[in-house]
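No value in this document is a laboratory result; all are computed from the given coordinates. Just so it is clear, the model here is predicted, and its values are computed rather than measured. Cβ atoms are built from the backbone, for glycine too; each structure is taken alone.
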Structure I
């Protein structure tokens, strides 16, 4: 199960994934200082987080990744953030343990769909979908609420809870499966108790703690 041997998983992740933690913590710090997470001021930090979290190959080259006027990734990201703001901004100050996921399902799935869409105007500069990147953007908009679901996490949810992801590099991501993962995480955290869960990795947002557990589980560490 994802939360089994949680302390060992967190400890190993923090040793093996130091570069992820350094970047994430810096982005979280910047996030706390901003009055508007959907403004262009936050975009370079989102871009840096995506690059550090292994999305660069889909984001184009050069300054286009950072420059909102260059017509590349940053330009597309600004448009996407503007599009999802009405649905997601009210969720930027609520945690996974407190949110009514069923009530917010339409907003979350709509934002996920907007961010993950391929084709013209999509965030993947190669034209394909941007599913993993969508969950990473949502996470850095609110790391207390939104999970990151990549191939390791998909494998963890498949083996632990039977969610029908495929054991491939393209597991078959969908917004509906993402919501199922969030419900599972909410239940797991609730069963352990919020304070006990936070104590696994003090100072780390709860969705990020859960991400570390899914990564370790999906990687087969324990």
Structure II
């Protein structure tokens, strides 16, 4: 018996965000998403003979593969677009879309870097291309309105920082702001911080000022060169 909530392989699509729109990569015939937890020991005086463990950090990656195409259209983007210097060396927003037999859609979105992009061919067949990406920062899981849920206008983006400072403000990398938004989650270089809305941030806290559109971290832990801050919010 076929479950109407099941997702067939042809209905899993990997896309890259260009401007304000999503475009599938390649004439894709396969793609994958992989999540990994780093598990470390957690021991205490009452643990006995069996060790306990906890999650230290999490990581994610993905891939897509298909027939090589040389141009970009509204239906897909070429591997040659991904090979451009401004794309292959930059964090870009990626999406994995899953559609079940009922037409319900779930998406996984996050910023990632291209790890490698092999292209190979045989004289008797089509040239094949694939891309492997590695996540930088956290990812988000959302569902389309067709799933029956309420669209809460959840969005996310990341901010670059200035070394020695400890606050982000103004526009994000993709020209979004936090002014008037309800912040749901914050991650600094992959480390999750607890949002607070009054008082002074300390340690793993981050003070959110929605009116000013700022997030302030512990002044004793300023940004290092190259740090980014990822934020998820709803309108």
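Here relative contact order in percent (Cα under 8 Å, 6 or more apart) was derived from just one of the structures I, II, and that gives 24; the source is I. In this comparison of I, II, the computed figure 2.0 for distance in nm of label points 7 Å out along Cα→Cβ at positions 11 and 35 is attributed to II.
Structures I, II were shown, and Cα extents along the principal axes in Å at 47, 37, 37 was computed from I. Quick check: -18000 is what I get for helix-only ellipticity at 222 nm (-39500 (n - 2.57) for each DSSP H run of 4 or more, over all residues; to 500), calculated from one of I, II. Which structure matches? So the calculation was done on I.
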